[in-house]
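Novice: What follows is a set of structures for review.
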Structure P
Amino acid sequence: MQLGYVYKLKPNRQQEATMNKWLDMLISQYNYLLRDRNESYDQAKAPRLGNYCDLKSGGEACPLTCSVSKNYSVGYPWKNSHKNPRRSAYEAQSSSLPILKKQRPWYKKINSTVLQQTLRQLDVAFSKFFKGETGYPRPKRRSRFRSFKYAPGQVKLNGDNIYLPGIGWMRFHNSRPIPDGFNIKSVTVRRKARGWFVSLQIEDKSIPTQSVKGKDEISPQKVKGCDLGINKLVSISSGKTIANPAKQKFFRRRERRLKLRQKAASRKKKGSKNRGKSYAEVASLHERITNKRTAYHWDVANQLVDGTDALVFEDLNIKAMKSRSLPKPNENGGYERNGQSAKRGLNRSISNAAWGELVKKIEVVAAKSGIPVIKINPKHTSQRCPKCHHISKENRKKEKFVCTNCGYYDDADVNGAVNIRLRGLKKLGIDPTQLPPVRGEVTPMEITVS
């Protein structure tokens, strides 16, 4: 069983200066090795180069081979192995670290495993790119490179003190003691707007992972359909709704304050200390809002999982939902209004609700209890009548749902959650026509998932 714990560190000035220097050197090394891979990748995909063999590395380059793993200029490409004599890109670049420390002695101050973990971070970025999970890796900026990692078994804990190799012992806010029997698996030190934090990934192999409930173990009456929204964050098929925190007084007050601080910071002279202080206040306020939203999401996740055998959500393409409106050219060679200004506000509301982060947290909490989280096709869930299954755009009018065929009415978001639940039951292999209704006004009938 694995758990994640986050603590706020209390470094002194010297330790804080050391960690800041480490980040500056690590980002330089990361971008330098990324450029080496980019050059090799460009050589391989260029068809005009043809086949050749580099005398230094012995690496081949042609349009049919990927030089990210076969051609590089940093590091030695061969190792003492008959089965697989060629090093991978990570292994070759890792072998260049001793040379780096000789040419640039200031890199000796950084813990060796921290340097290796930075190379591993670059290697993982390329692996995800070739699997199609992310885009091509780009150079890091200082605002985007704020963390470094340690290998397992190096960091030590002693009460309210933590030992980071190369930095020393420092105090931290021990807000949540680590349970007995758990060992530290990975450690990440991260700089945020409100200070330095350490993230500990702990594991206890003696505690087995909860197995996911099967079809026979799921009670159909305890299956919840959940519809994500803006005015109401989550609408449940049982008729209960959960408020959106962005609509609460705390977030509205913080957003107004954030808007004023951003305007004030933009007026400051570029490069001045006052401008830096103003944007530090903006970043601190952003972090407060994020922490408040994160805590609210964890509460919602526990609330949904409690007393549930399965949860059903729509498989939403959130990125496509926030895309820009298509332009509408007119006969005069110009463009008509396409509603992008109004959609900008909708996109902001979707981002503030953070549906993707909420679903991830629900999946984490549900996995600990062995509860399956099912995702279904969202087509027509808001336009279908759960009683007669009539589908029409006229059925929904803003927050109300009134079927134009049979007259059934309900809250539009709750009605969508009911349809989501019925499709989830169908996906689980449970016939909803054989079940009593969860809500008094709904009588499940045969449904066809389109």
Structure Q
Amino acid sequence: MIDKYFGISLRGSSYKKEIIGGATTFLTMAYIIFVNPAILGDAGMDKSALITVTILASVIGTILAGVWAKVPYAMAPGMGLNAFFTYTLVLGAGVPWQTALGVVFISGVIFLALTVTGIRTKIIHTIPIALRLATGAGIGLFISFIGFKNMGLVVANPATYVGLGEFTPTLIIGIVGLIITAVLEVKRVRGGIFYGIIITTGIAIVFGQVQAPEAFVSMPPSISPLLLELDILSALSFALIGAIFSFMFVDLFDSVGTIVACSYEAGFVDKDGKVEHVDRILEADAVATVAGSLLGTSTTTTYIESASGIANGAKTGFASVITAGLFILALFFAPLIGIVPGYATAPALIIVGVYMFKNIKEINFSDFSEAIPAFLTIILMPLTFSISIGLSFGFVSYVILKSVAGKFDEVSWLMWIIAALSVVNLVIGV
């Protein structure tokens, strides 16, 4: 029955391949269990509850991808989106985290509506490839900057704005952890980022910088401090339109880029370039985001780490069920997860930033009408500590420069609307 439902034999796969593939995907993305609570915890949210919520959101999204869409993709709270939630909305704009969760909920509902009506696909084709690539690169720099900050390597300096931090024991451990994680990635060790966090935390325990947990296994922490705490009415503010748009935009291209890449890897793309089950995958993504906001976490999205599982044999949704099962198992190891310090997750942020930045080579920097908007998008995200501002400057400058260059045919009417919304976003300062 399982074989028939998921089409395991039909895809030329087997239970063994699906189990190995699903486990591989889990190992390569398990770092989110540590990193997401660390980032959202900075917004004032309960870190213990975030451990459980992060896992539950990952389970819901991954199960939907496996059972509903029947694809070997995993979902979890997205990197970059959690940083936008905390550092741009909550800490940067002073928006309460409850309201920020309301913004996530609204963006998820709109996302679902756009997916069902087919508008989402039209938006994808409207945004220039240079800005899509620049968005990923800019978020990569932003996340890496946060990683260096959490590690203590980069600190505030009144004379030069930023400077080199003092080489304390925790900073040294963080640097060692970064080297270890980098070596694991260079050696292509599956789960290298995850293992890097574990090893760095172990080093901190050995040198007395972190106390070992009293127990290794326990019941999952309660999610009551976060469950249904979102404030939807406050999120329906005109001032937060830009924030809702930014969440939608980043999730849109993060998800689509991941889905396309994984679909080619899994053989889900036909001769005309059409991706199988794409509507269901996008619907699962949107539903998972709505569910995650109700639980108490930022936007849930499809993870590119799914490709590692596909490369190791995963071809059907059964692999995603295995991945979700391992996330459920992780629920009972909260004491271990809870002791992981920020400087141990910092290397993960930096390495993830590298992965997000690497596609910058695809941008055509010889065309300044594309190079300048892309550059502004990339550089302003970390310098203004805001993903939203980087996006806004990118859109507005793109429309202006293409128009000045007389390339009106490269600017669609929808891009003019997006640029106008971006101006509003800059004016209201979110």
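Throughout, read-outs are computed from the coordinates displayed, never taken from laboratory work. In this text, all values refer to a predicted model and were calculated from it rather than measured experimentally. Cβ atoms are built from the backbone, for glycine too; each structure is taken alone.
Novice: For structures P, Q, which has the highest computed value of relative contact order in percent (Cα under 8 Å, 6 or more apart)?
Specialist: Q
Novice: Another one. A value of 64, 62, 45 was derived for Cα extents along the principal axes in Å; which structure in P, Q was it taken from?
Specialist: Comparing all candidates, it corresponds to Q.
Novice: Work out FRET efficiency 1/(1 + (r/R0)^6) of positions 13 and 85 (r between Cβ atoms, R0 = 35 Å, to 0.05) for each of structures P, Q, then name the structure with the largest result.
Specialist: The maximum falls on structure Q.
Novice: Here is a further query. Have a look at P, Q and say which one yields 1.7 for distance in nm of label points 7 Å out along Cα→Cβ at positions 349 and 389, as calculated.
Specialist: Derived from the structure labelled Q.
Novice: So, one more: Can you spot which of P, Q the value -20500 was calculated from, given it is helix-only ellipticity at 222 nm (-39500 (n - 2.57) for each DSSP H run of 4 or more, over all residues; to 500)?
Specialist: The structure behind it is Q.
Novice: When FRET efficiency 1/(1 + (r/R0)^6) of positions 101 and 221 (r between Cβ atoms, R0 = 41 Å, to 0.05) is calculated for each of the structures P, Q, which structure yields the highest value?
Specialist: For this comparison of FRET efficiency 1/(1 + (r/R0)^6) of positions 101 and 221 (r between Cβ atoms, R0 = 41 Å, to 0.05), the top structure is Q.
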